[in-house]
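Presented below are the structures under discussion, each in the form of structure tokens.
Every read-out reported here was derived from the displayed coordinates using simple, explicitly stated rules and does not represent laboratory data. Everything quoted here is computed from the prediction, not taken from an experiment. Cβ atoms are built from the backbone, for glycine too; each structure is taken alone.
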Structure 1
């Protein structure tokens, strides 16, 4: 089995969904690249897109249609000014043309050429998408892709993750192998990950990437606590992070992220206040995610608020938490995410929300335990505790939007991560009855047994018990 970099699990993304937005966006890019190998893009006379399974059923709410249009238009989600997306989409719809690959103006009727196959699924994966392009000479290219969670895209023969997957010096495909390698090399978890990550990039580049992610996290939270209003999508969900932030800072306004962090650090440090700050951090990120903002996918977008909330909590309220510990946190959390990716799933369409919030909570718990001086066994125990208490968590978004219960759920995942870390740090892992590997297997077993209506289809749970009247587009 090849290894996965921690930075494939924790990376820059765009809301609202890694599997329903980032994946389809990337699939559109992959399709254009394949088409180019046959003929120039300028020779394409028609494109048809079909969305299947979960991508169709919750596609409007997750912005899958928007992602496909932007991907076909050659936009890069790591660079695009997210505020311009609605205008770009509306232009495509109203003009019935798309600038394919950013270079070729092509007739494209949103209502006819982008098809939601609500009652059809492809057998390979719940998140299927099909692209068909016809060239002027009649040649046709037809490709099916699958968004398998975390922004990863697969075909029936290949997964995009294999583009960067290699064999590391000390492969860690299970929790037990992390413990064994750490014992053999006399290393802590983050140190072992640092050794393996150097198979992809230099130590300096690893540190730079981790601190870049930290910078994006800080900026995302700061944007979120400074925005008010109603989230898009038709549920009329009110942004709450800004109001919480204002109350906690007693009305003080900060012009920069550094000034804001200083103000947070100087604020009331009672248990209640810190607890509210953790929720504020998580809400800020996921409100940004819900409005097509740039976030850090960790390991998915629906769960993108957990790791930032726990990391910001540690930065502001844990003594001695510096940039070195930020790096150790991200490396440890990312490695735990790879274990879930390889042995279970990080896709809610495959495993319910236990595969998203549960995994992110386990990642954050491990990262925090590592930075608080936990032993290798305590770090793994922290991840196990966090996941154990997310087992069976369903994905039942109201209206198919990554808003209810998703936004609040990130706050809960962050609190559970901190609690799991604290319990592990005060425990003797030798007395533990459940291993991380066992809980990962249990999660995967639960995922396979779970009814499909609780796997991001908006056909069960809250999604059917809370009446909504949403626009089709």
Structure 2
């Protein structure tokens, strides 16, 4: 790689196409996004409101994952109601007898199959026996653990209960021509799996993200299905996958993108669903995974399906790189799967996992970003500009008195480590194709330019913020 200014592995290859006046106008809206992320951590009542809005939208919808919550240390933990998971290798005959006593026969691997993970369904209405009189999935997990059974809830993995946050993404004039950059290519392009909400069916006129929709539409982001049959507004997570994929396409336009849907249009997916897509993506030849998602857990333990998937990939495909958003929680509590990066986190640690924190537009640590010794690196995550989807926002859902409508070939500006991580994934993919090296070798080259920031790892600047 050529020598560039410290912290800029690609120099000025991705200049901001906006003039300063336009950028300043967009910055005023981005500041609201950043403030909303901070508020989600500091105002538990606000957090509860956002979760309750999702619960109300999804209640009674048969195919929708229902959300259960538990409060811990000023935040809410989210799990799939009625689902308990365990690793087959951890269950003894005695454990299975206890599960049977609790009326929890195994459902096998469940609808989102993860080899080595079994799913158990908590039936509503069964009397609870915990001393505190609690109920639901968390209480049942606690009861079973007291009996020595190694189970856990099936955690919900998005970085926020309403992925758009207050105000939602904002229209941007920062769109780039495709390709945004050119570079010499060595060998075959790397295959990058984007495990997210899927991709919209729009054939864009600007050349971005076309031809990525599966023939059967299994990876399609349907944009508006909740509450059923849809209300003519974009759902809470609509466009998130399109946005993340667009970040990678800007940084590494020659990469082969493999778009996989693990979350629905509200941005809700379980650890089981994410883990299944991780394993399927690697089996299909992906060498870089981008996970712009994550979850905290009440006890700090990693979600069992994610642990199983990461272990299998590390063992069977050690050259595959798993790039994860570090989270938007503004503290150092571990976010999974990013916290698998370690070594300063709670463990276990895997050398092929990368945790990416967020910087502000000036390249400084963002107050809303999760951070800690377990973070590998950081990139600008505040006011990132990327491809978005057609549709009208629901002003009530995103608490915006002036909701936006996005047309064809839309670009938007959005905030979160969800959009820092794909810059690292894209940077790795670009170096892989440019120099003919493996993803882990490419990551080392990319981070040679990084500037160390305690808690934020090695900071690099690739795309500009707002």
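A value of 0.95 for FRET efficiency 1/(1 + (r/R0)^6) of positions 235 and 419 (r between Cβ atoms, R0 = 30 Å, to 0.05), calculated from one of 1, 2, originates in structure 2.
Supply the structure label, taken from 1, 2, corresponding to helix-only ellipticity at 222 nm (-39500 (n - 2.57) for each DSSP H run of 4 or more, over all residues; to 500) with the calculated value -8500. Provide the component values of the computation, followed by the final result.
On the way: 1: -15000; 2: -8500.
The read-out comes from structure 2.
When distance in nm of label points 7 Å out along Cα→Cβ at positions 243 and 259 is worked out for each of 1, 2, structure 1 gives the greatest result.
On mean count of other Cβ atoms within 10 Å over residues 51-58, which of the structures labelled 1, 2 is highest?
On the way: 1: 27.2; 2: 17.8.
Across 1, 2, mean count of other Cβ atoms within 10 Å over residues 51-58 peaks for 1.
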